[in-house]
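Pasting the structures in now, so scroll down.
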Structure 1
Amino acid sequence: MKPTLASFAALILGTALASASTNAAATDMSKTLRVAFPVDVTGFDPQATNDLYSAHINTAIFDVLYEYDYYVRPSKLRPVLAEAMPEISADGLTWTIRLRKGSYFADDPAFKGKKRELVADDLIYAWKRMLDPKMLSPSLWHIDGKLVGADELVAEAKASGKFNYDKPIAGLKALDRYTVQLKLKQPDYLLTELMLNYNWSPVAREVVEAYRDPGGRVMNHPVGVGPYRIKEWIKGNKVILTKNPNYHRSYPLTEGETAEDRAIIAKYRGAEMPLVGNVEVSIIEESNPRLLTFKAGGLDYEFVGNDLIGNVLSDGKLLPEYVERGVRHQRAIEPALSYDYFNLDDPIVGGYSPDKIALRRAIIMAFPTDDYVRVVFRNQAEPANQIIPPTQTGYVPNLPNVNQQDIPLANALLDYFGYKDRDGDGWRDMPDGSPLVITRSSTPRSTDREADELWKKALDSLKIKLAINTQKWPDLLKQGRAGQLQFWGLGWISNSTDGNSFVQLLYSKNIGQSNFARMKLPLYDQLYDKAQTLPLGAERWALYRAMNQIATVYSVWSPGVFRYQNVLIQPWLLNYKRMPYRQHFWHLMDIDEAKRTAKP
């Protein structure tokens, strides 16, 4: 066939397009994304941490198997490190996960000068670390009791004091270099959503063995396959990330929800990720300095502290000074719960007898939750009437709130169960005459001080002495997990849609991990175990409701609030889109430096 002018032109055009595709924009290493956290991270081991702020960093360093698509609503899962979504057998018991080829760990001396590709054995090693009793992994509940043959290996480790990582597990094997097979004891209807967590991220055994502490954790030397690596960590001050040079991934091919989304996707399609080469995370505990830093242009977006919401919004609308500068605002309820827990192993507030339940119930009934919403959260929250937030499946609409303030009834309850002033000092004592002092733990932040004042007022109304134990967040977290705190306020946020993430907080097998209250109730555990065998739907969620009733009857928590999140976004920050189940997608964001340098 004789070539024509048209065919020759088409050939030239195709070559030009191919060239444009292969020469897509590289990561801009001159750009830095600037954000702030209110508390420091605790460490960089994906199987050993589970606090929110460490999660943000670890997700960027280690990457995840799956994530919710940044641009698709309603939320839809997509593979990241995996090549595709899991292949699940008809009976739900056999799962096959195929890794994307060509993912490489950041360079590290542990690799002895060689490029280290991610392989199936890295996943297996990471998941065994969750099972290792010595690790005390807070994510053990994700995998505990689920894999064929794993319980036997864990029992051996508990008996010998050493986990045998080289011993095969029938339910966890590599079929080839890039394929992992899991065999489950029973179907798990939430396992894919659990794998969204960085706790399932792969780690390299060479790195762990080179840098681990006596507990087997690698908290200070992270080496992952994600878009960023640690450049510098100044504890209590900042974390600086820079691009992992071995990360080679192009801007994701996806469908956008809006015309604006589709324009962004078209603009960046094929560009090298991350778009911005560096991320600087400043630790700024107080909300006022964070907001001032944002206003001065030192932060690219900011989750506004509730104590300053009046400085940003009026009647729910952004103040003119921000609108005139092109600042954007997004607000939505979070998939989160802020609550105060009692340590049920504590000799004063712990226990399951009627008198101990009465003490906790009276304390809960004395607390002014409405004032808590107004004063601490500046009306950016709603009183919690159950342990599952309204963003999650399993939440029960219109459930009556039995935790409302009733001081006369609370005092009557204490009188009835013998909590009286026995030494004449004006304060109640224990029924046996020993001192009754409630010790609430708290951080130095101003919002925690405000909460402390409300708790002091509440306990004063009951004639109960309150002591405040003030320490930094990472220290309290360690002590709380070890059962050393009597009464502390925590938050829990989920990156999945089902309420299971919240009901597991009181499952006894999670004591030392996520069950800070250290509740051990066989009935609750039975309901939780039964729920795991049921598909998502009304029957499963009815069990969630029963678990909520048990938690309420035993007064394990002061349930607190469901909180709103308010985000301010600078005009020069591009591609910011709020995700319900993950706060930071740094590798997808960009900076318009011309707008940034032209800021007023």
Structure 2
Amino acid sequence: MAMTADELGSTISLDGARKVRGNLTQARIRWMILALVLGFGLVGGRLVQLGMVVPDSTIEGQARDVITATRPPILDRNGLEMAVDIRVPSLYAEPRRIIDVEEAVRKIRTVLPDLSEDWLRKRLTGDKGFVWVQRELSPAIQDRIMRLGIPGIEFLTESKRFYPGMSEASHILGSTNIDNQGIAGIERHMDGEDVALLQELGLARGNALKPVELSVDMRVQHVMHEQLMDAMTRYQAIAAAGVMMDIHTGEVIALASVPDFNPNEPATALVKDSFNRITAGIFEPGSIFKTVTLAGALSSGAVSINEQLDARFGIRFGRFTIDDFHGKHRILSLPEVYKYSSNIGTIRIMQAMGKENFRAFLTTMGFDARVQFELPEMRLPTVPKQLSEVGAATASFGHGLSVSPLHMLTAYAAFVNGGNYVPPTLYKRDKAEAEQLYRRVITEDASAQMRYLMRLNALEGSGSQMNKAALGYRVGGKTGTAEKVVDGRYSSSKVTNFFGSAFPLDNPRYAMIIMVDEPKAENPQSGTTAGWNAGALTGRIVQRVAPMLGIAPDFSPLIDEQLVPPELR
């Protein structure tokens, strides 16, 4: 049936409308797709941009992981904790989040009144994202501040170093700063240049924090520190110091110097005269240096143990004459030179050796350089590169040169351990490891002779006060009383006293140096020379610590007789 003209027109109009609507829909779909593509493109671009931005992980210029890092615990040789980390809250602010600065200042100062109002106001003003307010607070303070409900005030948990022994081992341990970084002592050494060692021990930050085991015995350390403090009072001294070492391994068993400081309060280390006199102090050692002169001469063969030396008259150098403090003014045997601490006899021994050979021996003993040791607080010794006749003479009995007590300790250890120099250490080291580091400095025969001379001086010489206090422990050693230089001249009233020792001399295990600075007489019956103070102090320390170290007393005279060299029996 044929369509009318009106019906045909309506059909054409309907098809056209459908086509227009279809084209419009397709156009809308295309625009929608384009919009989605652009939207996702913008989001993707922003994500890429954000991904390329390195987030600021610092806190006022300090890396956050450094501030919050922990340090390994430090243990003594028996596992006793010497330094540990504790977790403490530190207060910080985000100034851009603080709504009312004045209110925040007022409220914070109700809990922390010591904070300056002006300083705190400046601290909390601005658009910074992080500023410290006060670090290392107590949990009680943290709780009180949190109760204030101040927007933009938060806490960060940090690590703080704590030293249970307080000042007892302060010069060994050193201290850390507020960011828990080592700034002195073994703490600084742990953060120092020896990265390979730290990684080997598993101490590098970010690794498992394996404890650091030191060679120190805190039982011995406690006794030494206590006795040094007692000496300061007993002898009205301005300072005292001591150090003990295992002569076979080089392990330092104890090291103390007073006045000292509390490492829990690092600022106390800045107090005058609280430096470590064992490593950072250099002194004229006085007559304890005669042990060095005799050891070198006996080892070289320049003199023998039964040598006879002319000490009848003082020795002249130009218009100066060097004499003995308590002169015998007769021919002395070599053991008598040591026992009576004869300057004349010691000069004769040095002259038999020759001043060039004597000076070379000082280099052999390491007196030209710092002792290789973990503590960073060290001073260079002052030993003349060349010695004149009079310079060699005074150096032979410990004047005209300055070395640290640690130098003298390593020398005394070598003189009694069979003749081997062993570097000292604050870390645990067994004998097999130490033997790889041995360096022969005197002969075995000379070492045996030095053990005899040191014990002889304890029995019959200036070490008798020491021997009375340490009876039965076979200690031997040498006194040294060094006059201090005041206004360019030696002063007889101001002296630094030393006692160098080793024990037990029938089977030596430990060497020790004790120093007492500017002592006074303990009572009218005593004196100010080293035997009365540094010597007696040595005896009291040995008497206390020898049992702790597994050394039993033995009073048999046969032990001392066996120390006498065959030539003198």
Structure 3
Amino acid sequence: MRASQFFLATLKEAPQEAELPSHKLMLRAGLIRKLGSGLYSWLPTGMRVLHKVERIVREEMDRAGALEVIMPPVQPAELWQETGRWDLYGPMMLRIKDRAEREFCYAPTAEEVITDIARKEIKSYRQLPVNFYQIQTKFRDEIRPRFGVMRAREFSMKDAYSFDADEAGMLASYQKMFDAYVRIFTRLGLKFRPVAADSGEIGGSASHEFQVLADSGEDQIAYSDGSDYAANIERAEALAPEAPRAAPAEPLKKDPTPGTATCEGVARLWKEPLARTVKAILLTANDRVHMLLIRGDHSVNEIKVGKIPGLKGWRWSTDEEILAAAGGPAGYLGPVGLERAKITVVADRTVAAMADFICGANEKDFHLRGANWGRDCPEPDLVADVRNVVTGDPSPDGKGGLALVRGIEVGHVFALGRVYSEAMGATFAAEDGTQRAFEMGCYGIGITRIVGAAIEQNHDERGIIWPDPMAPFAVAVIPLGYHKSEAVKAAADRLYAEFAAAGIEAFLDDRNERPGVLLADQELVGIPHRLVIGERGLKDGEAEYQHRRDAQATRVPLAGAAAHVRERLAT
């Protein structure tokens, strides 16, 4: 492609609202333009990248035996009401009405529609297994769209849905998709990790996220330094301490802590390690107040809390509920002296193993030190894993310790089971003649999100650095003085033709611009390979080759420049 025939819309500065590097660079490099809140138009450079991603996704989905379909993005409310998700999904779902006042949604996902297809079209086990997929626009009405395409309201997604006759078949389909996702992200040239994850609103049993590793990622990932274990921090298990609880060694003592309502403040005031303190968090579920206890240097994991029996649908307790149940205000609470008839005590595994700990006295401006289970207060009503893991925790698989990295979720696979098929009466005739509900799986990849995530992982102060498989063009040919020197023009045109003949996507920047502009735009757009042709080099029969990651250019013979790029593309 010649620049004179292309639409290269670069900007010197990014709009002020752009925060993440990917958002800034996608705007500056001319990949996207903002239309409205969370809505973006994709320009020609961006579309070339999107098509590269889609091609690899399609090839690997087809290789895994999935069959491409397309479903309407506007879906009738009746289907979503069958599964109960019409109300469950909440305001994130964009709801619309047609001229007859019938309700529809602009789909955020398509489990209901594909299940409706299956119950109408698949009648026998002989038609199973089958896996359908589509690449389509989705819409989720984010309360605060931000970070460009990373959290946009409208986005492109590959969603696939498998149907099997039994659980073993479903897990086999799940593994096929897991393996296909590994191949997809490997081929895209991204550094990623598949991690065990929570199933969230989609539902089901097994669940893995595919996370592109990047410092700007919203998700935290815990991984073992001694095995392949990796999990989203929401799912990573914090094991109980191996050492037994020590016997009490200190007397219980109540001391004033005026105006000090945090564990950090008490630790500073008393010059004690924060890990010796215990913080109490009060929440209400099923009309009963619960006191959640975690170590002062740990943080509560809200997903884990919601999975504790009796705490599904919990909420934070009000000040009135806290005072009535614990007798003191928030910030000064602890397990000593409670009326257990009014409150349930849930201790994290680490807290249950602590002795001589520091906690609130259930009285404003006072804390206790030297508190012990059994001696000063009854044992917890329940001991559970309710905290986020931290670096150095033992890995749940017993191999090595945990470390934390940040990641951007770009794919998710779910083993759904019969969640949707039973809700919608989607059955088939089994081999024994009985009617059974389909065992389902669903598998999503954020096509547009991959582009943003790739930039977050691959950029520098000058612009984007595309992995070869995702780059809008493989090589940029930059002639210095294309409109002033016939020799430069002839050499550039010859190289460009040679790349075209070899099937290599080249970008010939034949604009009548200063060399600095040409080179800066190429670095901004991030084409991975570059050949610069100038009169000085031509005198020696040379061109300058530079990979986007190279610190310096390398002189190569002009006659072998195209071959040099081909060799680099093959590595």
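Ranked by volume of the Cα convex hull per residue in Å³, structures 1, 2, 3 are topped by 2, which has the highest value. Taking FRET efficiency 1/(1 + (r/R0)^6) of positions 296 and 512 (r between Cβ atoms, R0 = 41 Å, to 0.05) as the measure, the highest value among 1, 2, 3 is held by 2. For the structures shown (1, 2, 3), distance in nm of label points 7 Å out along Cα→Cβ at positions 144 and 344 is largest in 2.
Calculating FRET efficiency 1/(1 + (r/R0)^6) of positions 384 and 536 (r between Cβ atoms, R0 = 35 Å, to 0.05) for structures 1, 2, 3 picks out 1 as the one with the greatest value. The value 14.4, 42 for Rg and Dmax of the Cα atoms in Å, for residues 152-239 alone was derived from one model only; which of 1, 2, 3 is it? The correct label is 3.
A short reminder: the numbers here are calculations on the coordinates, not readings from a lab. Bear in mind the structure is a predicted one, so any value in this text is a computation, not a measurement. Cβ atoms are built from the backbone, for glycine too; each structure is taken alone.
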